[in-house]
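Chemist: For reference, the structures are reproduced in the following blocks.
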Structure 1
Amino acid sequence: MQRIERTITGGCQCGAVRYRAEAVLDNAHLCHCRMCQKAVGGLFAALVSAPRDAFAWTRGQPARWRSSAKVDRGFCAACGTPLFYEDVTGDHISVTLGSLDDPAAFRPVSHDGIEGRMPWFFDLADVPDHGETEQPSQVDWAAAIKASNRQHPDRDTAGWP
């Protein structure tokens, strides 16, 4: 894996835990293994790694769970956002793409743990779209969510809330 000098930031949904890395590795990937599925509550974990020497928690500390002999999984104890996968004997930490402030910046370059991949995964592009959140039939619902939103913004803040 190649080290790329690039600053990334991210954190949990409620803003209690934030992180920053001054470098990343070129290994953005989707892991379909059953352990990753359960850890993120989804069909795969989308991850990118940062060298441990370039990574820091900038607000709060994540909760950790040792999911196997050498792996910690991290999440926010307040809101439950999955934040990372870490081989505790390794030299990097893999953060979830969804916890990044700019998740679109990292296009996955590989699939891992394919033994757990759903047999219909590659058919997802054929599933019909049902529009954006604020389509006419959902305006009242979307407005109620927006008015009561407690989600931290996708950027560092001096404090939150």
Structure 2
Amino acid sequence: MNPQNGYDIEDLAVGMSAETAKTITETDIVLFSAVSTDVNAVHLDQEYAQTTQFGGRIAHGMLTASLLSAVMGNRLPGPGVIYVSQSLRFRAPVRPGDTVRAKVTVKQVIAERCRVVLDTVCTVNGKVVIDGEATVMTTSRAKRETAARQAAAAVSLAS
């Protein structure tokens, strides 16, 4: 187990968790609009956004949710993880200047399939803004070792 390089399936256990925090800036919202092509006025136009139920601009829900991907890809399980599915419930808006804490917690380890089910949650000042569940495919030390042995055997046979 090497947390800097992520966790293999063999290292994961129910209850393990990791998180990150990021303050959502004006620049983040503008750049996300450009990358996603979501230019909804509720995200970009304060005058328009004031006329909505939110009373002002809000960050894209998927921008906020992307912080969950950052936790999974960088910390738990870490590098090599691949999304299989994600459910999201958007509970409250995130506004420019809000600091979002994204946390994932291991709910289930399915070792034989190299799958992990994670509870996912984003909060602002302790209030849940997004929650859900993700299933990811992760790396396996045993599978890497088996592949290395097979490759060495193939090289040995070829010589």
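Chemist: Supply the structure label, taken from 1, 2, corresponding to distance in nm of label points 7 Å out along Cα→Cβ at positions 47 and 103 with the calculated value 1.6.
Modeler: Going label by label, the one that fits is 1.
Chemist: One of 1, 2 was used to compute mean count of other Cβ atoms within 10 Å over residues 23-30, and the result was 18.6. Which label is that?
Modeler: It must be structure 1, since only it matches.
Chemist: Quick check: 2.8 is what I get for distance in nm of label points 7 Å out along Cα→Cβ at positions 55 and 71, calculated from one of 1, 2. Which structure matches?
Modeler: 2
Chemist: If we compute mean count of other Cβ atoms within 10 Å over residues 15-22 for structures 1, 2, which one ends up with the highest value?
Modeler: Of structures 1, 2, the maximum of mean count of other Cβ atoms within 10 Å over residues 15-22 occurs in 1.
Chemist: Now for a different question. Have a look at 1, 2 and say which one yields -2500 for helix-only ellipticity at 222 nm (-39500 (n - 2.57) for each DSSP H run of 4 or more, over all residues; to 500), as calculated.
Modeler: Matching structure: 1.
Chemist: Rank structures 1, 2 by distance in nm of label points 7 Å out along Cα→Cβ at positions 63 and 79 and report only the one at the top, that is, the highest. Could you put the intermediate results ahead of the total?
Modeler: On the way: 1: 1.5; 2: 2.9.
The maximum falls on structure 2.
Chemist: Looking at FRET efficiency 1/(1 + (r/R0)^6) of positions 111 and 127 (r between Cβ atoms, R0 = 25 Å, to 0.05), point out which structure of 1, 2 has the largest value.
Modeler: 1
Chemist: On to the next question. Any idea which of 1, 2 comes out highest on distance in nm of label points 7 Å out along Cα→Cβ at positions 31 and 143?
Modeler: Comparing 1, 2, the top value of distance in nm of label points 7 Å out along Cα→Cβ at positions 31 and 143 belongs to 1.
Chemist: Name the one structure among 1, 2 that distance in nm of label points 7 Å out along Cα→Cβ at positions 7 and 119 of 1.4 was derived from.
Modeler: Derived from 2, not from the others.
Chemist: Here's a follow-up. To which of 1, 2 does the computed value 39, 17, 12 (semi-axes √(5λ) of the Cα gyration tensor in Å) belong?
Modeler: Structure 2 accounts for this read-out.
Throughout, read-outs are computed from the coordinates displayed, never taken from laboratory work. Here the structure is a predicted model, which means the values were calculated and not measured. Cβ atoms are built from the backbone, for glycine too; each structure is taken alone.
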